[in-house]
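Participant: The structures come next, written out as structure tokens.
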Structure P
Amino acid sequence: MKNATVMETTISKQSYFTEEHIMFRNSLKKFLEKEAIPYFDQWEEDGLVPRSFWRKMGENGFLCSWVGEEYGGLGADFIFTVILNEELCRIGFGLGGIDLHSSIVVPYINSFGTEEQKRRYLPGCMSGEVITAIAMTEPGAGSDLASISTTAIKDGDSYVLNGQKTFISNGIQSDLVVVVAKTNPKADPAHKGISLFLVESDMPGFSRGRKLNKVGMHSQDTAELVFENVKVPATNLLGEEGKGFYHLMKELQQERIISAVGAQVAAEEMLSMTIDYVKERTAFGQPISKFQNTQFKLAEMATHVQIGRTFLDDLIVKHMLGKDIQKEVSMAKWWISDNARKMAPECMQLHGGYGYMEEYKIARRYRDIAVVPIYAGSNEIMKTIIAKNLGL
């Protein structure tokens, strides 16, 4: 097996895999088969993944495995993060809050936190005792981050935080929230007045609004958050004041790769379950897999899925090598998520009436995939980024 460090972008993602990666995937799959799959339907009904499961994930070393050994982590490479994302998404997008915590939110603390912040928060994030969220979106501001109205005004050794956030993943259970706020509401351009803060759930003035009732991803709790004169210690400023927008942009490359990985896994799972179904289901005396219409549709979908996987694996390699691939990542996030969204009704159609029944997994996939082209930057924003990088 090759070492996990390679020097050429021409080497495939497969060349990165070591025995450690294989062992991690096998261990994670066995764990999820025992601790998640038998209970997932109930979690979907409850609208929540229990904290006990988070702690079990942490106890087994599956959360934030990339954290450095100096903080008690494994110092694992990005392939471990991809494996976690893939295996959680194979069960269902309702487990996405765990991956958001491990692969997207906690990296902000690692990248921009002070030494004191890292030592205070990272151990709990790894153990599952601390659940994190990131609060960017507001009732009146989504993809246009510069238009947020939440403010954090300096007052002595603290900042006074006021505002509302919505569509916040892990919003109900979060213990620690990375909050995006304006420390200089009059900054011109506006994005230069944005900063990031680490807000703990027990800080006076911080409350949770509604637990939002979503079309899909039911077990991944999503909520409104309210901040009313929350006194946030200056020591909880994450990164530099006024540099929050740039901190967010730096981490978005990985976030969008993770989003593309989830969409790719969903596409692969929908294709696999549909192939299995059409081989078993008969009509007019033969399996429906024998009809040319079925064969052509699945041939087209299989081709799109393979193209997506090849493109995505190449980007994972380049990201591990530290390449700036914002344009390509935007392409992947748009194309792969859009492909999965288009596949969902096609696969449901091939299931016939049974595809509309909740007992068939395609129904859940159909509901869950709809949001992927929206979050982590809408696909319309992805096209804008691509066009900008083309010099348009």
Structure Q
Amino acid sequence: MKKIVVLVLLAVLSISCKKESSQKKTQDVSYTDSLTLAISEIYKQSDFNGFTVSIVNDKGTLYQQGFGYADVENKIPYTDTTIQNIASVSKVFVGVALLKAQELGKLKLDDPINNYLPFKVVNPSYPDKAITIRHLATHTSGIVDNEFYLSKNYILKEEMSTEKANLGFDDMQTFNPSDSIVSIEEFLQNILVQEGKWNTKDTYANYKPGAMYEYSNIGTILATFVLEKATGERFDEFTEKHILEPLKMKSSGWSFQNVKFENYSKLYADKKTVLPIYHMITYPDGGLITSVYDLSLFLTELIKGYNQKGTLLNKESYREFFHPQLKEVNFLERDENNPYNESYNVGVFIGFGFSGYIGHTGGDPGVASLMFFEPKSNIGRILILNTSFSGQKGSKDFYGIWDVLEKYQGKLEN
């Protein structure tokens, strides 16, 4: 008799558990559909051609979806495996690479950069004050993006009229013929050395290294060049070995040759204007080509690393990576209105919003990107867009998508 009662109880429990599991799956599907519908509504009335989003936590991806088109003319949809460059979100990879190089004993963040360079980099206003790798990694080197960063950096993939290529961007931000490319070393020498042909009075700020925060793309690329000299490896090869391959980011790479180009999204100056295909001389500061699928793997790793469970770096390196490096005195101004401006404080090439979010933003011709996570909840979000936008409406739609992701992220996890 007891045996029969036990069997009946087990059967009831089994049915109950299956019912609860079924209800949870239904609820998850409902939240997913609702989120997709909410984002679709924003897309329909936006001026965006295509984009992709993701929500992740420390265990993996909770939601991932593409919207619109990677190629409007040919009606090719933008999916979670579509690839494109992600602009300055790429800088986070530079930070991880520097910490990995330090782990390997190849450099130390507080080393003067001139210990590694084949040419001298000196702020003429402070000739006796050494610029360190840490100064570069925290945007306090005093090296400023002068006009030639924008006017010489963007290179067309193929030959075409540069008159056609310059489609109403900032006068300084121009596309250059494919045969005008120079090496990173030559680019840096031309800008940073006093006799360099692109060196101007605006190349260095009038404050000593380490004193003040000023976001610097040139400083970022200089950090990667130091890493190359310290490790004896090209930056793209070093990061492929120590980041992309371990995380199985199989669709990602730093050049068109290292990715499946047929999966590359067209980029748009606006909803109707296709941009020419371009790349950058200073590719490590903004040129990673990836998909939201791959980038989600990276963001999950960062969340794990923040919680001392990462695999790319050891615990000490992740503590350094995420440690806020600066104080209020290091800022001329701090943005307390936009929680997704990464310039409230910085770790090692990773930013902190005033509200506590950790990550990075990105923007280039035809590209807008956001990648942040919230330490309290261990949930992160990604948004990658293939269309330039400006004005109040563009910003409202862009951040509208971002806010909808936040609205649903806890529901999907629970």
Structure R
Amino acid sequence: MSKIQKIKGVADMYPPESTTFAHLEQTARQVFSRYGYQEVRLPLMEPTQLFSRSIGEETDVVQKEMYTFPDRKGRSLTLRPEATAGMMRAYIENGLYSPGAVHKMFTFGPMFRYERPQKGRMRQFHQLDVEMVGATEPQADAELVLMLSTYLRTLGMRQLTFEINSLGCRTCRPRHRAALDAFFAALPGADELCDDCKRRTGTNPLRVLDCKVPRCRELTASAPEIEEHLCADCAGAYAEVQAILAGAGVEFVKNPRLVRGLDYYVGLTFEVTSTDIGAQTAVAGGGRYDGLIAQLGGPDVAATGFAIGMERLALLVSPVGQPAADFFVAVLDPAAPSPALALAQELREAGLTGETGFASGSMKSRMRAADRSGARWCLLLGGQELADGSVTLRDMRSGEQRTLPRAEAVALLASRE
């Protein structure tokens, strides 16, 4: 019978990778809770229409990358390619909105996109997604970036670049769109643009600025910048965010070509990039998306957020090992496995970490097993210990050992940890 193997572009995850992911998640819970964020859990599948309406029909995600399939009733379902649309669907469906309320939420989980697997980019990948709904002020945008900076610094990361841009609002975006339309209409060599960009010049010219094809970037180097067309409110908000970040010591660069890959962004947009895993690559990105909730059938509520690719982030942080074991219970007598299990359970309930070697054996073989476990203490159970209710306790660092009543040994270990 042939061996079944995993699907291309997905990964099995064992320690130390799984331990590192747990560390990323736990650190996020600790940092984000200090800013008032709460964790939520969402479905992996959503109606396809949710993503086509929110992300945009002209995006690469919708056009090329989604895992979409009909269910048994013919309804089109999609494995989520990102989390924001699902977060906003849940916000609307569960009636979380009320005048003046601000909701701060985050979630972890797998996302799915059909792209060429490579280092730090998989077809099933994991994201940490953060959303703030109901705040319109530029200070909310700045706080979000500051929280992201705090999280990354808490993980030990320092050599990062924050890139920021403003995409304007419903008032000033049309002016920039008109300037881009005029630019592309008169662009010499427009026929040299890639096929995607040729299509986008007529459907969403802002997305042309996001193209990574060198010739497209060369041809559009002098394209009108959105900052030149910002209304007074957007220009003021953008300046305020920059002043707050500078005052907090967060270094950033303005990138007028930073438009992100999804259509729902407006106002501030940002990315964090790193060169520590080879070519410069985005580790995190986000921005404001006022109007998305209304577009999905909810109230016209402001929102902002970011997402972090956890596979890429895991490549940048120092490996996290398993916590050291406190004890190892070594079985030296054929009658000792069950009493050893009871002893180990008592130690765990006292807050200690460790395991039991259930197979009996010689002192030498059992000490080798204790050494492999990395435990600080080895508790030996042989025939004599079973007979008189004692435990031989060995300090694996100093090699010293002594025999104590069982209750006293448990109390001693619990008091030292």
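Here, each number is a calculation from the coordinates, and none is a lab measurement. The structure presented is a predicted model; accordingly, all values stated were derived computationally and were not measured. Cβ atoms are built from the backbone, for glycine too; each structure is taken alone.
Participant: Comparing Kirkwood radius over Cα pairs in Å across P, Q, R, which structure shows the greatest value?
Facilitator: R
Participant: For structures P, Q, R, which has the highest computed value of distance in nm of label points 7 Å out along Cα→Cβ at positions 282 and 346?
Facilitator: Largest value of distance in nm of label points 7 Å out along Cα→Cβ at positions 282 and 346: R.
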